[in-house]
Structure 1
Amino acid sequence: MRSFCHNELGSEGGKALAVALCKNTKLKDLNLRYNGLGAEEGKALANALCKNSTLTSLKLNGNELGAGGGKALADALCKNTTLTSLTLIGNELGSEGRKPLADALCKNTTLISLILESGKALADALCKNITQTSLTLIGLYINGLESEDGKALANALGKNISLKVLDLRYNKLGTVGKALADALNKNISLKDLDLDMIYLEQKEKALTL
């Protein structure tokens, strides 16, 4: 594992690491959290992922990749065949960056763990790719998700057969209790569902017990 967490690498450092990653054949785990990396650095890292064949885990949370970085990483996920864990929460991806990443799951067959700032787009992707997705863990904590996002995810849970862990902590899901309860009655794979501090309406809480 190589960690550069909280090192303020910035543009030059991020791009230099991306160049090195294109040639490296040993590194398996790279931690680049909170380094002020922007869209251009995200694109450089995405390019590296298309060439690197050994990296299995990449942590990019707390950067500023934006929609441009999100789109580039989505393209890379469609080509990369070794990455199994990707963390992108806190990157201001916006809907233009989140949706391509979610859609990439329909093509990627190796990613197991994805921590992302997305709700409905990810749920739609899980519904489209019910049996082929390799994802077993999805983290959507502290994402500002609301009832509609929760209902879309509940619908996906009722159909998906691979997901084992879903983390929805610290979202305001409101009236999603019944939808989640119905989904859990249908789902055959989920082992761990974290609903801490999701602010369900009182009448919904009993439905999830």
Structure 2
Amino acid sequence: MDNNQQILSVRKNRTKKHFMLAFMTLIKEKGYHSVTVKDIVDMAAYNRSTFYIHYQDKETLAEDLLTSMLDGLEASVGKAYKPGRKVYTTYLNASHFNIISYIYKNRDFFELINIDDTLPGLHLGFPQTIQKIYKNHFIFETINDLPVNMDYFTNYTAFGFWGLLKDWIHSDFQVSQEEFIQEVVQLSKTHIYSIRYIGEE
């Protein structure tokens, strides 16, 4: 990619980010179904022709926003792990929960779960992404190698974590991310002996 292409790519991504930020703000103010393309371009300070260069309509913007954020959520989990290496829960620390840092960094997006008339697919896609991460990226070992149905165990653990995340977001992040991570680490030690990161199957 030459310099001109790089500059165009940066500008394109910046413009799309501005549309996404405006869109999220408007959803919080008036609900998804009440937001129009005119609302979005007015808040983002662009014209309609610029919007239509990037998106066919409000729905394609919504799909792009949802997909990019949930893909980023999934990608965030592996940064502290080396594929195939086992990590014992006694050695877990904040770096192993980069997913929490990702959610806090992008809280403008994840706060949308507090809205009834919100981004289509978010209320279902968010917990499904957490479940996918637990099922496809990790292998868990129970304490004392207790024999259990691991599909049940993984779902139990994934949706327990999802419930904690949802409550944290609903509380407007009243607990700091550092304290929240520490609580999750301590809870993990009660039923997980080790975690092996395997990446995407």
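Bear in mind that the values in this text are calculations on the coordinates, not laboratory data. Computed from a prediction, not measured in an experiment: that's the story for all the values here. Cβ atoms are built from the backbone, for glycine too; each structure is taken alone.
Assuming 30, 18, 16 is Cα extents along the principal axes in Å, for residues 123-178 alone as calculated from a single structure, say which of 1, 2 it is. Here the read-out was taken from 1.
Looking at structures 1, 2, which one was log10 I(q)/I(0) by the Debye sum over Cα atoms at q = 0.24, 0.34 Å⁻¹, for residues 107-146 alone calculated from, given that it came out as -0.81, -1.08? Derived from the structure labelled 2. Largest in mean count of other Cβ atoms within 10 Å over residues 35-42 among the labelled structures 1, 2 is structure 1. Given a value of 17.8 for mean count of other Cβ atoms within 10 Å over residues 27-34, calculated from one of 1, 2, which structure does it belong to? Value 17.8 for mean count of other Cβ atoms within 10 Å over residues 27-34 corresponds to 1 out of 1, 2.
One of 1, 2 was used to compute Rg and Dmax of the Cα atoms in Å, and the answer was 17.2, 56. Which one was it? Working through the options, I get structure 1.
For distance in nm of label points 7 Å out along Cα→Cβ at positions 43 and 115, the highest value in the series 1, 2 is held by structure 1. Which structure, out of 1, 2, was relative contact order in percent (Cα under 8 Å, 6 or more apart) derived from, given a value of 13? Attributed to the structure labelled 1. With helix-only ellipticity at 222 nm (-39500 (n - 2.57) for each DSSP H run of 4 or more, over all residues; to 500) coming out at -12500, pick the structure among 1, 2 it was computed from. Label of the originating structure: 1.
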